[in-house]
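Structures follow.
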Structure I
Amino acid sequence: MSILLIVVLVVAVVLAIIGGLVEALQFLLWVGIVLAAIAVIAWLIRMISGRGTTP
């Protein structure tokens, strides 16, 4: 009976860690999308204003 309890405890801990990582990765994915959108908007503004054409 105690071996079954240990196995269930280990599985619960592993699932909790995996669930936390998935949530963290999903959050980081959204942060990356927002940063990419900001970078594209900044690039477009520089190209439209003409300041980004010469190095």
Structure II
Amino acid sequence: MVKCEECDAEIKIPEDSIEGEIVSCPDCGSSYELVKIEGGFTTKPAQVVGEDWGQ
């Protein structure tokens, strides 16, 4: 498990997760990208891509 940077809630990391996968905080909904480290994963804020309406 890792801690949410926004609300300090615990985010459960599934055992079959892969690097680059996006996980969300169950309390506040913040999204994080999984980063592989020795012995497991850590997170970094996920890049939010806005809608491109062709402008």
Label whose coordinates, when Rg and Dmax of the Cα atoms in Å is calculated, return 12.7, 44 (choices I, II): II
Among I, II, structure where helix-only ellipticity at 222 nm (-39500 (n - 2.57) for each DSSP H run of 4 or more, over all residues; to 500) as derived comes to 0: II
Parent structure of the calculated result 1.2, given that distance in nm of label points 7 Å out along Cα→Cβ at positions 19 and 35 is the read-out and I, II the choices: II
If distance in nm of label points 7 Å out along Cα→Cβ at positions 27 and 43 is computed and equals 2.8, the structure in I, II: I
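None of the figures in this text is laboratory data; all of them are computed from the coordinates on show. Given the structure is predicted, the values throughout are model-derived calculations rather than measurements. Cβ atoms are built from the backbone, for glycine too; each structure is taken alone.
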